[in-house]
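Visitor: Take a look at these structures.
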Structure P
Amino acid sequence: MIITKQKPFEKILEMTQPYDKVFIVGCGSCATSCQTGGEKEVAEMAGRLGEKVVGTAVVEEPCDLRLDRRDLKAHREALKEADAVLVLACGSGVQTLADFTGKIVLPGLDTCFIGETERLGRFYDRCRACGDCILDETGGICPITRCAKALLNGPCGGQVEGKCEVGEYKNDCAWVLIWKKLKEQDRLDLFMKFRPPRDHSKKVLLTEVILR
């Protein structure tokens, strides 16, 4: 799930100030789960912004153009009237709505990471969408997100008794966790595998993916 947090209302006021008519779009998926852009949050935002809001809608997944076309079909006139669209969704949703509406878009949320949900309001960074996944080699534990230094070949000298020096030894060392998991799976040979520096061009090449 994409984890988001709502921008301070003062920042949202600043962004919307130049516009007389604003349409608000929320997200029925990730932002709803994060309680940052669902029906409740969209209604609250509309109430706080007052008369300049010309309409609201919650799209099932704003990052999907097909769902934008479907869920915003009944709001075409209000969208046409709006000077700007305030989007309570992740950065992908904001950009997709910019393409779809052709309007000025205002991000009402900050996108944090792709994460794991433990319970409502408690999320963990688990994926950076790096484009070169090695979870099969690391026991399902991502060293890019779980290691503070994103190391690819085992722990640094800063771990003490399985705890990471970054954060005053409060967090688990990712590579100690990986070692324990691989040992449990009888796959410790993978721990000794050398991984060369990451080819960041792969991330560039993955900016557009077409599946056939």
Structure Q
Amino acid sequence: MDIVYEDSKIIVCVKPAGILSTDEPGGMPEFIKAEKQDETLHIRTVHRLDRVVSGLMVFAKTRTAATRLSEQMRNNLFDKEYLAVIHGKPLRNQDTLTDLLYRDKSERKTYVVTERSKGVQEAVLSYELLQTNETMSLVKIKLHTGRTHQIRVQFSSRSMPLIGDKKYSEKQDDCDIALWSHFLSFQHPSSFEPMAFSLLPPDKYPWNGFQMRQVDSSESTLE
């Protein structure tokens, strides 16, 4: 596990694929304490990533820090951006995708539906096409809602499943899912100073099929 930043209130690190982000057996709080060899730490999750997804996360080390970061999440003061590699190419270089999603808890799977009913929630994201080649595209994504598996479902429903997605793609990709938490920005929960972190995905397939060094969150045009 790579630690990007740490102080007495927060820790920003890279969540590996295959580990739950939440505070439960085998989850990231437990993993962080084991990695730092300090069982006295009180690590609290304030946002989530799917188990199969990797990338930047921030965790609180005190109850007050967790409360303040969670408030920022609720008030849209906490900014997150993702990188993904998808099959095919979007019709537009930039767009906002809006869908109605239904989460089937028994199947542990999310579906796009056409009508509102109990359990159906609106899902909205914006994307920017960064690069493309003959078969794949690199996109930058900003979520405007936080539905379970939202990115994966919204792209797969448009015949552009994420590379390596074993749940929502019929493609047989021999790699991990190409979805990466790339950028975080928020106010420090104690000093209230603005903080921003960005990190590129690992240099392996399918990420290495693109010029990743050209990706710069500071130049994002997503709104």
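The numbers here are math on the coordinates, done by the rules we state, and not lab data. Bear in mind that the values here come from a model prediction, so they are computed numbers and not experimental data. Cβ atoms are built from the backbone, for glycine too; each structure is taken alone.
Visitor: Looking at structures P, Q, which one was FRET efficiency 1/(1 + (r/R0)^6) of positions 57 and 169 (r between Cβ atoms, R0 = 25 Å, to 0.05) calculated from, given that it came out as 0.00? If you can, show how the numbers build up before the last one.
Guide: Numbers: P: 0.00; Q: 0.55.
It traces back to P.
Visitor: A value of 10.4 was computed for Kirkwood radius over Cα pairs in Å, for residues 73-112 alone; which of P, Q is the source structure?
Guide: Values: P: 10.4; Q: 13.8.
The read-out was computed on structure P.
Visitor: Sticking with this one: Given a value of 136 for volume of the Cα convex hull per residue in Å³, point me to the structure among P, Q it was derived from. Please list the in-between numbers first.
Guide: Values: P: 162; Q: 136.
Computed on structure Q.
Visitor: For which of P, Q does helix-only ellipticity at 222 nm (-39500 (n - 2.57) for each DSSP H run of 4 or more, over all residues; to 500), calculated from the coordinates, equal -3500? Walk me through the intermediate numbers first.
Guide: Numbers: P: -8000; Q: -3500.
Value -3500 for helix-only ellipticity at 222 nm (-39500 (n - 2.57) for each DSSP H run of 4 or more, over all residues; to 500) corresponds to Q out of P, Q.
Visitor: Out of P, Q, which one gives 1.1 for distance in nm of label points 7 Å out along Cα→Cβ at positions 137 and 153 as computed from the coordinates? Write down the numbers at each step before the final one.
Guide: Details: P: 1.1; Q: 2.1.
Corresponding structure: P.
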